[in-house]
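Several structures are given next for inspection.
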Structure P
Amino acid sequence: MRVKIAELLRNISALTILFGVVLLCCIWAGLYYIVQNERQLEIKSAVKENANYARLFEEHTVRTINGLDQIVLDLKNRAEKDGLDIDLRRLVGEGRFSGQPFVAMGVLNKNGDLVASSQEITARINNSDLEFFQVHRTADTGKLYIGKPLLGRASGKWLIQMSRRINLPDGSFGGAIVVGVDPYYFAQVYKQLNLGENSSIALIGRDGTLRVQQSGNEVSIGLDFGQRVRNELSGSGAGIYTDESIVDGIRRFFSYRTLSEYPLIVTVGESEATVFADLNRRIAGYLWAGGIVSILIVLFVVLLLKGIAQRKRDEIALHRNAEIQVVLKKIAEAAVVMPTLDELYCEVHRLLLEVIPTENFHLALLDEENNQIVDGYSVDITNQILKRRPIGRGLTEYALRQGRPVHVTQVEIQGLLESGELTRQPISPTYEWLGAPLLNSAGKCFGVMAVVSRDPSKSFRPGDIEVLSIIAAQVAMSIERKQMENKLRDSETRFRKLSENARVMIYRMSLPDGKYEYVSPASLQLTGFTPEEIYSGSAHIVNSIHPEFREYFQKAWENLLHGEMPAFYEYKTVHRDGTERWLHQSNVLVCDENGAPIVSPIS
């Protein structure tokens, strides 16, 4: 039954742990699902918002470029109709191009010389090496060319040059009209959109070169994204992507739109930190809640396991207590059944093995009269036990001096040897030693019962010392009882030998029924009745009393019943053969601890 209970408790412990693990997994899996779901919702919301901003940025960019292209087309038509000698400074001064975000305008001849400019020219400037000029000289695309950002040679400022080819009447290359735009103008829309901290807008050419990008307060111009842009933004129209900026290293969610009329791409990006700011605060709350719930679950499981463990310990303790009680009962029974102490000691060792499994068992008795330790019983694998030895400073004497159960290990034994508490080296090897003093009914030590472990792999269990102490108390009572029985038996033997050879009659009678318990053989000589006749009740000593003394004897008997015992008296009797004789009687009344008579007087 106990085995089934222990197995059930083990299964419950396993199920409890499994339940806790599954519950924790469910909680954290649920939190993970919630976080991931809300993360995707935040991303979708951010991408959708960025897409709207990208559309606004696209419209702003297209509107700006279209306005500038009108200027370029107007100047191109003037140059092709009236020649390259155009007074750009006068036109600007007249307000012909007011509201347009250009920095400089210029007219280049077919050799790349700057022949007209909206700014004052103090030296000859040739731009034949510039990309836009070489593009127009190579072919007539009929489109506005938007170049990469560069430092203007006339203005000394960063410019995005937008240009168109000038054709001669025969269609051959005649030069180019160029308008330089401040890249920062395109970035100004960043402040208008109010995208949030660490957000970004960028105008990128399909050639992979950044026209302008603003991230926070930082503006970048002219960076080469190269293949990176061609790979990620290769599609037309609009789209989204996630990237870590090569400018500031911040990871962002981008929405982009490809301009259909011009080889440009606009992007709007919002940083992960901004996108997930609210979510991160919620996640922190989720984690706190999940953590608290997890802690409560763990505490609940731990408390439950502690309860189960305590139940297991209680079951073990109950089982062990039951075993101990059985052993104690058997020892008490053995004390009655076993005829000798040696047989009792052997039975004690056999029973002790059921609760403390060690074959090394010693029961030593103190012989104070001879100042010796007597080996009452010993079983040891070393077979090095002395039957008698003088009282010294061994482990047995150490337990006697302590007057309480002693548990010492090999290390502690070495310490006791070094301190002088022990001077007698224990039988080697001694890994652990448990000893409990044997106390008599007066509380005095008269011996020690000990068990020894000589194998380091077989150490004693917790509680073995208490078990040994309990059993030692029972053994001490059994030894004392057996010793008293032996003394009584010896006393009884001596009494019988004395009474059977005595010339006086000795008898023992129980009160108040007057039943004889013992009558010595001298009854036949003094009264004429045999002990057997007196035992059987067929004869009674009172019958032999002389009639003159029967009243006297009856009064003495009543006094005896009331506890008044005459120390000595005499009376006349009539022997069975008819002769008269005087008897002298002395009495000893045996009483219990309450003073009540136990047995009759002895005559």
Structure Q
Amino acid sequence: MPDMIRVGGASGYWGDADMAVPQFIADGNMDYIVFDYLAEITMSILARAKAADSAMGYATDFVSAVIGKHGHDIAQAGIKIISNAGGVNPQACAEAVRKELDRLGLSLSVAVVLGDDLSPQLPALMNTVDMFSGREFPDADRIASANVYLGAFPIAEALNRGADIVITGRCVDSAVTLGAAIHAFGWTPSDLDQLAMGSLAGHIIECGAQASGGNYTDWHQVADSLHCVGYPIAELSHRGALVITKPQHTGGAVTCGTVGEQLLYEIGDPAAYVLPDVICDFTEVTLEQIDKNQVAVKGARGVGVPSHYKACVTWVDGWRGGTTFCYVGDQAAHKARLFAEQALIRTRDKLTAMGASDFEEVCVEVVGDESHYGLAAREVDSREVMIKVACKHPDKRAVALLLRELTGAALGAPPGLCMFAGTRPKPSPVVRLFSTLVPKRNVSVEISDETAIQPYTVSLDEAETQTQAIAHDEYRAVPASPSHGPVISVPLLQLAFVRSGDKGDQANIGVMARDSRYLPWIAQSLTEQEVARRFAHFLTGGTVSRFYLPGINALNFVLDSVLGGGGTASLRNDPQAKAYAQILLDAMIEIPVSLWESVSNA
């Protein structure tokens, strides 16, 4: 058993830059490189690819840009590769990898984890409702994909059987890292705290450079080096001790700020972060800068083992389409909206004449007049804006009609319209997400290698608990602001690191105080009601919940029903809440003048 393993996080989504593998190989002493390619949107794209060609449905970049380009270096360094590049067709991905290895003259063993595909079990799911919205199960003929999020133990078992490369279909993002740790250290389902720390390591590096300077609140500190940003490395010990770092001689930075932001990214209740192998409590996690580009992470706890897997079903719900234009000149925003209104009137007149129904939804957004800020918008009179017009309709032809009318209205529009020349956009399917829970005992997991497919039994340990979120009311109550003298209003940007992200139609905004003394004052101003007010223009009947992480002096806000359906179901410019943190950063926070001066002058 090694004392420590080094795991490099090389990819955060399908299409991520191909910079990481050469960095890790040059840095040396790397044990594992992990790749996360899958999101709900990606699963629907891959499902359509497989429907068109039964040999497709996986992340082809993994074969060409990773194995084909770096296979010799990976083999020479003895690095194990773990990836969920299999998508909806992991066996086809493995076969393509084996062919590439043969071409390179390499004899690396490839194993596949199977069992996430729920297509054969669709009849059993039809009586379920969405675990977030309560929506009924979609019609079977509309389903694009159906998969459970598998965990890390099957990955570890594939490594135990001698695999050099492990390919999975849908698994939870952090499982590719946790699987390496379970294999290396022999952790069991009862080692809950170690599993929680391994999961946290995977969570921090699963989005690649977001942990090492990408999307960083203090982006100006790394601006000159983002072209060569380093990808994150988790150094994890058998007892669960964790250090996050990055390869030498690379750009970006690893700080408590970069790591803390990623810790908060896309989590819900931090006291009950439910993963397939362990329910994690991150509330007492602490961060310490132990050296340049080295952050020690401690304190994740395992509080149970879920008896169910989360399952995600993607399904097609009509069609959507949209396009963007630029307007330049005085009253640019007004002219842009007038242009959109007139094109919509023309289109609706034609739909009525054809006996067709109106659009289910229309979205007109002007970028440049601060419409994304809602009630917090400042009055601006920009002389150049971008306008996006999008719609949804059950009939593909109605969407195409609006796109045609928009591009065809240019010569009869207010002056100042310009656009990047190219082909007219085409309608695309509206893909929605349905989430539910499936008992682990109903899912058959298998491990396939070059010789056979063998079943793998997922242990339901005696530590098993229900998958429902654990209520930790003590982590909702932030300590009250102490007594004070005169106060000053300071932008949140100067008091906190902030990061936002999405899960389906939910958004989260994590806020980590730059100084622990700031947190009570941030909490006093940033209540659930205040965040709901600032995002009222996006909330569609949803609520806002606030959670407290005392270990890193942070708050996590979860906003329900705020993304217009999220992913490929939304018509928004920001369907994944990537900019929500930026919208919140100019919130004014009242803090004592004495506190502000003492910290600023320190």
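Readers should treat all values here as calculations from the given coordinates under stated rules, not as data from a laboratory. All figures in this text were calculated on a predicted structure; none of them were measured in a lab. Cβ atoms are built from the backbone, for glycine too; each structure is taken alone.
Miscellaneous remarks
- Rg/Rh (Cα atoms, Kirkwood Rh) from the coordinates reads 1.61; which among P, Q: P
- In this comparison of P, Q, the computed figure 2.3 for distance in nm of label points 7 Å out along Cα→Cβ at positions 90 and 242 is attributed to Q.
- Computed -7500 for helix-only ellipticity at 222 nm (-39500 (n - 2.57) for each DSSP H run of 4 or more, over all residues; to 500) - originating structure among P, Q: Q
- Here Cα extents along the principal axes in Å, for residues 274-337 alone was derived from just one of the structures P, Q, and that gives 91, 10, 7; the source is P.
- Structure from which 8 was derived, relative contact order in percent (Cα under 8 Å, 6 or more apart), options P, Q: P
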